[in-house]
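Every number here is computed from the coordinates shown, using simple stated rules; none is lab data. Just so we're clear, the structure is a prediction, and the values are computed from it rather than from any experiment. Cβ atoms are built from the backbone, for glycine too; each structure is taken alone.
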Structure P
Amino acid sequence: MAQAKGSGEGRIALVTGGGTVRAVVCDVGDPDQVAALFAAVRAEFGRLDLLVNNAGSNVPPVPLEEVSFEQWNGIVAANLTGAFLCTQHAFRLMKAQTPRGGRIINNGSISAQTPRPNSAPYTATKHAITGLTKSTALDGRMHDIACGQIDIGNAATDMTARMSTGVLQANGEVAAEPTIPIEHIAEAVVYMASLPLSANVLTMTVMATRMPLVGRG
């Protein structure tokens, strides 16, 4: 498995069925570093069965007109370009290996469905991930490559710690939102990954039941 974690300059774990783990530092927004990563995968393991595109970053929640060009480029590189580059290299491996095929799981976000206030860069990249997921599923179909997306709502991590103290809502109010343990997300990803390549979860939303996603705005 190749899993992109954290920000655009994240750590990627390579795992085989025997339990071997390799950690490779890689800026997923850099084509040369991504190429080197997948060359390492090919050299050590000979094949790739699962890619989880999980790298992501965000910018401060400020009005759209205050987002700098550097911030925009950074979030696009981490959230979108990185997923595309990793998917591209995964395709090359998965189409050529025997038996061929594999699975790609993209981390979308509930922002891939409905934006929060002051989140244009993040929301734009996550909507784009949905398009990448569907195009990947379509283009991979004839090569036994399945692609799906998980949209996560308020998993309890350092990034969502502020939910408990209150976040800006669409109506201008600030309100606390519930979170759910990260273990539920891990279990959902394991389920998606465990399916045979003849079956695919195209999209899945796992969220805190009482969070204000449905009807937001």
Structure Q
Amino acid sequence: MDFRWDLIVEYAPFFAKGTLLTIGLSIAGIVIGTFLGLLIGLGKLMRNKLLALPFNWYINFFRGTPLMVQILLIHFAVVPPFLGTTNAIVAAIVALSLNSAAYIAEIFRAGIQSIDRGQMEAARSLGMTHVQAMKFVILPQAFKRMIPPLGNEFIVLIKDSSLAALIAAPELMYWGRAMQGQYYRAWEPYLTAAVIYLVLTLSLNFLLTRLERRMATE
């Protein structure tokens, strides 16, 4: 196999720009998705089933439909009425955030429900409100248990950001496809993209493992 290193060198600046955008999309999706996921997870836990219904359906929709379909729908149908035109980067951030929020909501729900109910009762008996008990007692304990599944979701989000190439967001996979289309070669662009994704996910996994160990000792 004639592996063309010169093509990788030629496209290195584009891969670098694409990697930065991939990181940016992932961070935005993680931050927004975590915030929305917490709210949706708490909403699903409401005792009033009617009030909890919209949160349940949100989770069902975004977990039950392909992310690719969500990206295309948001890019061509949701974003244009607000911006007056399509915007691949905005659409990718919105789609990744909304999709990850559904999964993170279930992680928060499971983490909160894993805490013994006596913790809440003890906090309320000390004069705390429900919100204070959740903030100072329940969520800190639940968060330690949620680190592994949250880490897995963040890693999945980095890989899922590659679907933004479908709407021409100039992230890492976009430039891999551009290189393949220009030179009609598959090994160089896609193997390079795979290695970069591997470095990103392994780096994040390392940081999350360190965080998990640190939280376990506290």
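Going by mean count of other Cβ atoms within 10 Å over residues 52-59, which of structures P, Q comes out largest?
Structure P comes out on top.
Which structure, out of P, Q, was FRET efficiency 1/(1 + (r/R0)^6) of positions 116 and 156 (r between Cβ atoms, R0 = 35 Å, to 0.05) derived from, given a value of 0.75?
Structure of origin is Q.
State the single structure among P, Q that was used to calculate log10 I(q)/I(0) by the Debye sum over Cα atoms at q = 0.10, 0.16 Å⁻¹, giving -0.55, -1.10.
It traces back to Q.
Identify which of structures P, Q gives the largest calculated value of relative contact order in percent (Cα under 8 Å, 6 or more apart).
Q
With helix-only ellipticity at 222 nm (-39500 (n - 2.57) for each DSSP H run of 4 or more, over all residues; to 500) coming out at -26500, pick the structure among P, Q it was computed from.
Q
Determine which structure produced the value 3, 15, 17, 12, 9, 8, 8, 11, 9, 6, 2 for P(r) over Cα pairs in 5 Å bins from 0, in percent, for residues 68-139 alone, calculated from the coordinates; the candidates are P, Q.
Working through the options, I get structure Q.
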